[in-house]
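These notes open a run of structures that come right after.
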Structure P
Amino acid sequence: MTEALTRTTFFFDFRSPYSYLASTQLADLPGAFTWRPFDVLELMKRVGNAPTSVTCKPKQAYARQDLARWAGLYGVGLSPNPGMGGIDGRRLLHAALAAETHGKGEEASRRLFAAMWAGDAPLATSDNLSALLADLGVTPSLVDAPERAAELEANTAAAVEAGVFGAPSFLTEGGLLFFGNDRLDFLRRALAA
C-alpha cells in the first residue's frame, strides 16, 4: 500500500518572475502540486496590496539583481521575453486554463513560464499562444472563451479566500500558507513533516 501524496496548491501569475523561478523547483519538493493560475493584480486590489517592485524604482533595480541571483542558484535561464510590453498577462492565464480543460494545465504553464521569462516565442495574441500549446489541445477559441474569464475569477476569489496577497503562494492541505520563491525551504520542511 502506498501513502497518498500531500497536495499543495501553487497560486501563480505568469507576470510574476518569482512565480517562474518557484515553478522550476516544484519537482524537487515533496508531495504533489495543483497549479492554480490567478490574476495577481486583481487580487492585490482586493486585499490592499501593491506591486512595489513596479512602483518603486530602487526596488525594481534590486529585483533585477535578485532575480538573476536566484536564476543562477537554480541553474535556470532568465531572459525576459523581448515582446514583454505587448503581452496581455490575463490572456496567458486564460491559455493555461484552456489547457486545463484537456488536463494539461501544468505542462502548458511550464511552457508559458519558459516563454515569458527565458524565451522569445511570440505571446501577444491568442493565435501565438495556441501555436505554442497546439499539441496540448489549445486553440484560439478555447483561450478566448468566456468561461476562461469566469475560471480566472474563481481562482482569484479562491486565492483571496485563502489569504493569498501575492505570487507565488503555496497553500498546503493542512492550511499552511507560504508566500514567495524564497520560502520554498520552509514549504519543503512543512511538506516533509
Structure Q
Amino acid sequence: MAATHSNMMPLGTIAPDFELLDTVISSNKSLQELKGGKGTVVLFMCNHCPYVMHVKDQLIDIAKSYAPKGIQTIAISSNEIEHYPQDAPDKMKELMAQWGRPFAAYLYDESQEVAKAYQAACTPDIYLFDADLACVYRGRLDGSTPKNDVLSTGEDLRNALDCLLAGKPIGEEQIPSVGCNIKWKQA
C-alpha cells in the first residue's frame, strides 16, 4: 500500500468530457448526462483500495446527502484489470449493489484516457466542479487515512461543497488527496 498524492489539477480547469461504461446498468454514460445542476464530484476510486475502503462511509454519505441539493457524484475506476481482476466491471457492479448505489454512476475507464485527462494519480482522487464544470476543488476528503487515527468526517470536501452551494469562495489552499496509485497498463 504505497501512498501516492494527487497531481492537483489547476483550479478553473473545465472538466474533460467523457463517455464511459456505467457498470451498474451496462451502458455508456457521458459527463453531460450525469453532471449535477449545481455541481459535480468526480471521484476516482477502485474496489480494492484500502484508502477508499477506509473512507467509504463518508463517500457514500456525501453522495447521498448532496444529490438532493443538486450535486451529483460520479465514480470512475481506471485500474487495469489483468493484474487487478477485483476491479473488473462485474466486481464494480457488485460493489455498488453492496453500497446501495450511492453515486450517479460507477464508470469503467478501460483505456485510462479519462484518468490521464483529469491528471488522476491515486484512489481516492477527488474533483469538484461547479455548475459550469469549472474545477473549484481538488484534494482530499479529510485528514483520515488507514495509517493514522484521524476520524473520517469528509470535512474538506464537505466544506468545499457547502461553500459552492452557498455561493461563497472556496479557499485555494487545498490539500492533495493521498491513496493507492492508479494501476496503469504497462506499455
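Worth pointing out:
- Computed 13.4 for mean count of other Cβ atoms within 10 Å over residues 61-68 - originating structure among P, Q: P
- Label whose coordinates, when helix-only ellipticity at 222 nm (-39500 (n - 2.57) for each DSSP H run of 4 or more, over all residues; to 500) is calculated, return -8000 (choices P, Q): Q
- Structure responsible for 9, 36, 39, 15, 1, 0, with P(r) over Cα pairs in 10 Å bins from 0, in percent calculated and labels P, Q on offer: P
- When distance in nm of label points 7 Å out along Cα→Cβ at positions 85 and 141 is computed for each of P, Q, the one that comes out at 2.7 is Q.
Each reported figure results from applying straightforward, stated rules to the coordinates on display, with no laboratory input. Computed from a predicted structure; not experimentally measured. Cβ atoms are built from the backbone, for glycine too; each structure is taken alone.
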